[in-house]
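Novice: Given below, in the form of structure tokens, are the structures.
Read-outs: derived from the displayed coordinates by stated rules, not from any lab. None of these values were measured; they are calculated from a predicted model. Cβ atoms are built from the backbone, for glycine too; each structure is taken alone.
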Structure I
């Protein structure tokens, strides 16, 4: 508990010393600019709620967050494992109209009006993910969504990272086992700067940046803890 509550900051600097991290927190994680794709993203969100009423979705602000983070990282290829509605993959694909996004899922996917550069692949998640890694070599943006194979996906992906890589991991507090796994992952010497957003975790791999972990309540404008 002491690790969780220490170094609470409420200043305009969010308690972030690194200029890169400060920019990311203020202009990406808490960005308030009306991005060009928000209207289309809202339509997709409404379509996902209508076509998949039995599937619990994040609030729309989370899909906007995924859009902003992807826009910031600017990856050539985005890979998502654990696709259900396809909404998260669409959110990220909208941020990279000149890139390519592959969404892999074992379950049924909704029929959303997906971008042309987004490919949906349904089947064995681990087999399809391994195929995709062989094709692309290094991975720049990986979204580990609603998959029971999150451990295996990340373990394989770790051998394909580069300085530009970003892992976005859903449900980091779904259960005790996943909480422990997430804690060990962010403390691993293999990972760089990490952001804990409560239900979603972000991991960067740029080793030129000082390794640190931040806990950010994205629902509050000026609330950050460094762990």
Structure II
């Protein structure tokens, strides 16, 4: 019996990943360098604090850069691009379907809580999720299982009583490490990455019926 659904945030609810990448591409280009998607894939789904693109830029240039100024410029451009984005197709409808079935709804994100809360409020989803666990709440972010285990612990349910929605291989690895079913919904940034470890892969959440997902996962979706 399914009792809860746990959403990733970046790239699953809101397309933040492509704007982040594009903003860094612009910075690299302004220094006469190219940032390729093939070199970026391993960063997707990890905490933003786990890497610094300036490391690669300095390696390509062969000299140090003004990291503080570059990060300020990236933050400005990233914010401009992301603030123009709405919730990804099908997300709001799936949330509404889960509410109607009385399921727990949570978020497990490797981003900081303030980031997630701010954008949820902007999207009109500030009250949609009863449990949110972010990088502030755990010692290890994805691909470790900590975020998902923290959500499940709050609900006091077993891993097989919930499923996760993820857009990155690292996110899928985290959900599977927690013992959960996981549905991958790759986006423009992750569609060419490997998702062999997901239980189900969907091209989009648009037009997706919760009942169909539960049936494909062999689950029943009524919470007692």
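Novice: For structures I, II, which has the highest computed value of relative contact order in percent (Cα under 8 Å, 6 or more apart)?
Specialist: The structure with the largest value is II.
Novice: If log10 I(q)/I(0) by the Debye sum over Cα atoms at q = 0.14, 0.15, 0.31 Å⁻¹, for residues 99-154 alone is calculated from each of I, II, which structure is the one that comes out at -0.37, -0.43, -1.22?
Specialist: Corresponding structure: II.
Novice: A value of 16.8, 48 was computed for Rg and Dmax of the Cα atoms in Å; which of I, II is the source structure?
Specialist: Going label by label, the one that fits is I.
Novice: Out of I, II, which has the highest value for distance in nm of label points 7 Å out along Cα→Cβ at positions 43 and 163?
Specialist: I
Novice: Can I ask one more? Comparing Kirkwood radius over Cα pairs in Å, for residues 75-114 alone across structures I, II, which is largest?
Specialist: When Kirkwood radius over Cα pairs in Å, for residues 75-114 alone is computed for each of I, II, structure II gives the biggest number.
Novice: Given a computed value of 2.2 for distance in nm of label points 7 Å out along Cα→Cβ at positions 107 and 131, which structure among I, II does it belong to?
Specialist: Label of the source structure: I.
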